[in-house]
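These notes open a run of structures that come right after.
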Structure 1
Amino acid sequence: MFRNIDPKALDLNPFAAIGSQWMLITAGTAEHCNTMTASWGGLGVLWGVPMATAYIRPQRYTKRFVDENEYFTLCFFGEEYRPQLNLCGTKSGRNTDKVKECGFTAAAAECGAPYFEQAELVLVCRRRMAMPMDPALMPEDVKDKWYPDRDYHTVYWGEIVEALQKV
């Protein structure tokens, strides 16, 4: 069971939660969605509202779902779900039912965006802007280290419209 909380009241270290513990980016519907593990992202304020950023490479199957839907979710889990998060980061939803294989139960937020009942925290985001990264603006060492295949991320800005915390 979840309770709705004000995003400004989050007790969350984004560096640990995103960078070390990871999160799932999920879009579609509870009946038909795709999810992927991410360790890049951010939380802050933009245009006067709580905002999250997510980064998705062009070849990721989840990108299509985020592009085709107005809402996506960011789900944060306890450490006991590390194997499932690893699976969601290494297998493609094109040929694997990751939700089923992980044993997750999909639910729908008020706006219809999918999330997982096993999560500790869910940020429901309304996609407000998306922009491919411009390699001309990147330092060469970043391109060489993170983009040897030149598959630059698209950056998604999502207004956090709902924050659900497990009770």
Structure 2
Amino acid sequence: MTAKKKRIWIARDPSKCSGCRKCEIACSLFHEKRVWPEASRIRVFMLVPGVEVPHFCVQCEDYPCVEACPVNALSVSSETGAVLVDEGKCTGCGMCIKACPGKIPHLHPTKNYILICDLCGGDPQCVKACQEGGWNALKIVSRKDYAYEVYARTPDEITEDLVVKFYGEKGKELV
């Protein structure tokens, strides 16, 4: 009998992100069996030079993407709490993207299905890569009951907050 996996969450501190993109590489190696950042479930955006934003699913408590899927291709893992994509059912319609407050899901670059972080089955490779590099922008924590949707924001919104944090109110001119 296998031990039940603990429901986890990836805590993120984008102000610590170096922009190395090792998280994208680790994710694509795990899922695609090759280095292919475009097919990674985590993406790093640099909308302002020097401000890097790791962007991936926050597993909202109400899972609006799952509810929006017209073909029931999305489900929630009872073990990890991650959104799972049934590649055979997904039509790539984009309704989950529209429903997501952070516009996080994205289409696979060559296949017609959505990519969403599945927490690598409970062993997130992006976190391992970030921790090994010593940046600690990502870390695994136990899933608690609080508003995950607060973290589901677009890269533009996160970048604007980081620019103000790094450069002050005058930094908004950069965004």
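Any read-out appearing in this document is the output of simple, stated calculations on the displayed coordinates, not a laboratory observation. Only a predicted model underlies this, so the values are computations on that prediction, with no experimental measurement involved. Cβ atoms are built from the backbone, for glycine too; each structure is taken alone.
-7000 is what came out when helix-only ellipticity at 222 nm (-39500 (n - 2.57) for each DSSP H run of 4 or more, over all residues; to 500) was calculated for one structure; which of 1, 2 is it?
On the way: 1: -4500; 2: -7000.
The value was obtained from structure 2.
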At a computed 16.0, 58 (Rg and Dmax of the Cα atoms in Å), which of 1, 2
2
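If you rank structures 1, 2 by FRET efficiency 1/(1 + (r/R0)^6) of positions 25 and 89 (r between Cβ atoms, R0 = 30 Å, to 0.05), which sits at the top with the largest value? The partial results should precede the final answer.
Details: 1: 1.00; 2: 0.60.
Going through 1, 2 one by one, FRET efficiency 1/(1 + (r/R0)^6) of positions 25 and 89 (r between Cβ atoms, R0 = 30 Å, to 0.05) is largest in 1.
Comparing mean count of other Cβ atoms within 10 Å over residues 65-72 across 1, 2, which is largest?
Numbers: 1: 19.4; 2: 15.8.
Structure 1 gives the largest value of mean count of other Cβ atoms within 10 Å over residues 65-72 among 1, 2.
Could you figure out which one of 1, 2 the value 15.1 for mean count of other Cβ atoms within 10 Å over residues 33-40 was computed from? The partial results should precede the final answer.
Numbers: 1: 21.1; 2: 15.1.
Derived from 2, not from the others.
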Please state which of the structures 1, 2 yields 20.6 when mean count of other Cβ atoms within 10 Å over residues 41-48 is computed from it.
2
Consider the structures 1, 2: one of them gives 12.0 for mean count of other Cβ atoms within 10 Å over residues 9-16 as calculated from the coordinates. Say which.
1
